Structure I
Amino acid sequence: MKLKQLLSYALLLTTFHQSIAQPPKWIVIAPGVWKAVIGKPEAYNLLIASGAKPYAAGLAKMSTEVFPFNEVDIAATVNDGKTALRFPLNKEEQLYGFGLNFQTVQQRGKILRLHVDHYGGKDDGRTHAPTPFYVSSNGYGVFVNSARYIDVYAGSAVRKDSKDAPSEKDRNTDKTWPAHPYSDAVEMLVPASGVEVYVFAGPTALDAVRRFNLFNGGGVLPPRWGLGFTQRVKSLLTDEEVTKEAQAFEEKGYPLDFIGLEPGWQSRSYPGTFEWDKNRYPDPNKFVNQMLARGIRLNLWINPYVSKSASFYNLIKPYTASHTVWVGEIPDFTIPAARKIFFDQLQKNQVDIGVSGYKIDEVDGYDHYLWPDVTTFPSKISAEQMRQTYGMLAMRYSMPMFHSQNKRTYGLVRANNGGGVSFPYVIYNDYYNHEDFITALINSGTAGVLWTPEVRASKTAGEWLRRFQTVIFSPMAMINAWSSGTKPWSYPEVAEQVKELALLRMQMMPYWYSEFAKYHFEGTPPFRGMHLEPGFRAEVKKEAGSSSLEENPYAEAVAKEIKDQYMAGENLLVAPLFTGQKTRKVVLPKGKWYDFYTGAFVGDGEVLTIEPGLNKIPVYAKDGAIIPMMKPLLHAPKTAQKVDLEIRFYGSKPSKYRLYDDDGETFNYEKGEYSFRELKVEKNSAGLLTGTISNATVGKPNTVGNVTWKFMTHW
């Protein structure tokens, strides 16, 4: 090579490796939402994979806010084919989010690699929904729209040019020497030569989360039956055995809205044929319709890996990856032909005969059973990007099957990501730590996903009851008995308490349905952590039962993350107990709170020490709480079925609540066929509280029958 060519080559290498600063230019794209494009973003990203479109009507109702940063404090650099991002932090900020974490709520100081995976017991970024979105206690959120494994340094690293660098200390002589010096930035590394970044304003952290959810299409609005009770039966049951199990629920008086059939419904699984097993289910059409006649829907387990025995194997094979999962072909769902072949099979043989939904399994990890990152796909989408988005693709392209029937679905999935807010699927896994399940439920509120703390089996009746209590106050009330075969009554000592809880779930359906409507239309997650609740960091008066007012138990409590209590909808605080616990502390936000079951006043901004007994999960209603309830039916109300309501009111503070109504099953709400009716409590001329409900809107769905009011708090 000539000298001139060598010099040109060296110059090219130098240019390639040098850092290219990219000062972000922020453009307003919706009220309180800004976008910046750094470098040259990849064509495939989370929003492309999910197909998410902003819910413009919801965003338009939010306030206009100013950009929450000083723009010069945000840095972006493209170097060596990677994009580094830097956002400032101040000393008072706490961070939440970065996906579906199971053991930690507060994320400041964490180092993570956001990577879709089965959760393995450590919050390191490898989880079912590693959403690259975080929210600050200062009331803003940041979303990085990349389908890559993103490295996150959430206030864990110190730059030399830091504006607020920590002081150097001598460990030999200074006892205040910190192992983790103060860091004033969130830094992220995206392995791509450009990326889209979005900033969401508040003014509160909850407002930032709401904007993020609305930007991604608004939250899930399940059918009413999806909020009832579900039982997933043992894998190899026959149609007759499933029928007998459904009969047992009815005979014993336990509610049941949908049954999950596990791998045994298929003629072959791991990999699957996606065809009914003729021995266990000789007449699927008859079986499905008999169950529907009982008021019970069917949900079918799948994982998307195709057996050579599948009738469509030869058709789909050209559109599959270089590697397999359990020797099954991996369809490339980014290719229209692949998804048409795959989902047409499901529609023809299942959805068209009345199957109501799916459980989409094993689209997350572990590495030893999912495809490796050396895998190639026909679309040329990298294996890494496919890993980050495969669950979203499977959910997204299942939806047209149900839209074509004009029937909503509600199912289960093992992986989601940024952009998948609106999909009607709830995440579950094979991990089974009860305490961590509740932490995950809290974190789901800042990950843009739903999570269920399912119950499968227990060592004792007490554990069974404790686990069952929490599934009642979650997005899906489910027993997953695919292996254990447990039933709600499998532990006779607590069978009646379990029945009472299951019926409570049904009584509360008007409340749950209204809260999910707010998730869809307003972006408010129905289950969320205390850090998103107004007044949570208020000054405490005293600890109930404490003999010393010199202590500040609230300060002690908030110094630690609160990961075992959460908000269930607008008005309820849930504080579960776990196996072996007889007492626990409950941190109440500022404002008066009342016992959900009795209406009795319990405290105002206090740290309670409670001993509720085994039969009760502690639940508290805020002052002015309005909770619409119905009679405890064994199945969700049918379309257009009138239901009498009992409206419960707690405390003494006049208030309002928006009761949502539609037909409960179709997508007609997307055409405006829905209504919000105002429930209102105010004092009359005699100073007594009275309740009213606004008139039904002419031409809109109206499933409300007689309405009675129950004032729970007596003075």
Structure II
Amino acid sequence: MRRYLTLICVLGFLSACNHSTEKKTGVEWQEKAAGVWNISVGTPEKVNLLSELHITPKLDAIRKMGDVSLPVSEEDISFEQIDGKTYIRFPLEKGEKIFGLGLNFKTVEQRGRIMRLHVDHYGGKDDGRTHAPVPFFVSSRGYGALINSARYIDVWVGTSVRKDSKNPPVVRDRNSDKNWEAQPYSDNLEFLVPSDGVEVILFGGPTMLDVVRRFNLYNGGGTLPPRWGLGFWHRVPSLFSDKDVNDEVAEFEKRGFPLSVIGLEPGWMSRSYPCTYEWDPGRFPDPEGFVNGLNDKNIKTNVWINPYVSPDGELYDKIEPYTGSHTVWCGIVPDYSMPEAKKIMTEHFEKHQLDKGVSGYKMDENDGFDSWLWPDVATFPSGHPAEQMRQIYGSLMQDITTQMYHKRNERTYGLVRAGNAGTSSYPYVIYNDYYNHKDFITALINSSFIGVLWTPEVRASKTSEEWLRRMQTVCFSPLAMLNAWADGTKPWSFSDVTDEVNEIAKLRMQLIPYLYTAFADYAFEGIPPVRAMNLEEGYQADAQTEKGVLDATANPYAMAVRKEVKDQFMVGPNLLVAPLFAGEKERQVILPQGKWYDFYTGEFAGEGEVITVSPGLSKIPVYVKDGGIIPLWPVVTKVKDEKLPLEVRHYGKAASSYNLYDDDGKSFDYEKGDFSRIVLKVDVDADGNKTGRAVIPEGAKVWSFSDYNFRFMTVK
């Protein structure tokens, strides 16, 4: 079907003015893949969010999802070009919900908000300045759109009211009408892009999860981390030496606490802030021997870096011609968009890290604040504006380091402070220094709408209760990590909850087969491994709006207050996680349609209802949908190249099957088809008796499992 965009006129009063720069040129939507369309309006800039990245859309996977029609008419989507800027408008229906638009920490539904999407440290307010301000939205109508511009984009999400609105708000008198609202009804979603043209990409559903899947697959699919990356991580204090690290590892082993990755902070380098990316000879006289010693213990090494190059190292003179006009922390800023800069930085990283066995990076300080980054007046030798460089710099760093490991056929997994659209296939998880536990979980939920991963890492706590609650949530996130860089905390820092912390960390290790399969579904099918309840079929929970209370100072317009569910989420296909926070003894859990069962006991929890639970301090509430299958390893403290027996838990009464994923856990051979899907199947007869079996395809290779023992958690 041919799809045409109808350009509408500007407002009447603008038409009456002499706006000679306005452009109204007919353009046509192009179908890029099944359920994916794009349009280029005006003259899009050469650099956008995807143009500098090495990603390949997974068109076959998108095609398997099937064709779909958009629930929105292209005629109702409009573009205008005025004064060198592009104005975009989407229609909004009554009751339509909008999700996404960046890594937000306080809100899930975005309708009613005004933002400027701008890479930055998160400052405690959902105003668009965040670590991943992805200009992609998902509508509850079953479609989404990416505004593919590497500029600071302004967006009005159901807040602006046009004179030509098809659904204008009711005019009310504040003096006499109690229903007067400070924010009248708006029927549109508007973007302002500061460039003379832009590409927009539409993604169809029919469900919101399908929209997200198509978006992820179009950006190369999700990442599949190495299996060791899903274990437990510990980052040591900044100035630790090799001896200090080895003593720390020995203490973990003595206590039987899981440990898969050791993270080294700035002190591993001879200079940091700015960086040499060279080992400090005093603290690490034999870095290769140190790293290999950890590798021999099945512990990987992850090293901290930031982008700014010190004048004291061997790299400075080589990279200086390919750096920006301004320094940050007295260090020069590589232009990672230039092939010459990529080559120089790659060779340096390979010499000093990869050749010595380092398994990955934590890439800090590539997001903001404004005073800790180059200014927008900076220039770069590539000619790309500083604004664009800021919007994609974290993505560029992810790209170059991913390529380095891919070239060696070694998977990596790490942390980063900034990303944007197009990075779903890169093996990085976003983190920050903001440290509000509840907001961390909201960010975890929001990450699933925009193609990024987020970790609610643990650093410190005021009480043992908070410590345990944070540990419980991080162990159900994409990366389970204690970050002790500043204060030297240990998993056992609060002795009264040491056993409980150890228990949840070991459960994380047991869940690796399940988590690894969830990430395989992310890579091959675009399904976020941790996702918002709003993406779960049968979930019904609308944000509630309460009338605001008039306060002459705090709320002079009696603005309404919106309350929404932002503290429970799905992990993989079958687990619902509902954390508690310090000071809470009980909580409500919204169960989607269908029967749900307690993860720990198999007891029936509820069916499409709101339940109140009081699990005690030692447990984080977790529920499994009817027929859910959860494969578990035995309790292990390391991730090794070995085959282990699998406990296959089945919950509820429904017959079901689960496609367990397996490969070598460390290389990219899976991209060539070197992987297996083992079908774990549970049959239920007419009397409710259950039988389980593992179906291994003929000729399939098995790397990780020696046996399959079924455990039926729910009685007849």
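Can you say which of I, II returns 25.9, 80 when Rg and Dmax of the Cα atoms in Å is computed?
Structure of origin is II.
Between structures I, II, where is mean count of other Cβ atoms within 10 Å over residues 133-140 highest?
Checked I, II; max of mean count of other Cβ atoms within 10 Å over residues 133-140 sits with II.
Among I, II, considering only distance in nm of label points 7 Å out along Cα→Cβ at positions 53 and 405, which has the greatest calculated value?
I
So if we calculate distance in nm of label points 7 Å out along Cα→Cβ at positions 149 and 677 for every structure here (I, II), which label has the highest result?
Max of distance in nm of label points 7 Å out along Cα→Cβ at positions 149 and 677: I.
Laboratory data are not the source of any read-out in this text; all were calculated from the coordinates shown. Values in this document were obtained by computation on a predicted structure and should not be read as measured data. Cβ atoms are built from the backbone, for glycine too; each structure is taken alone.
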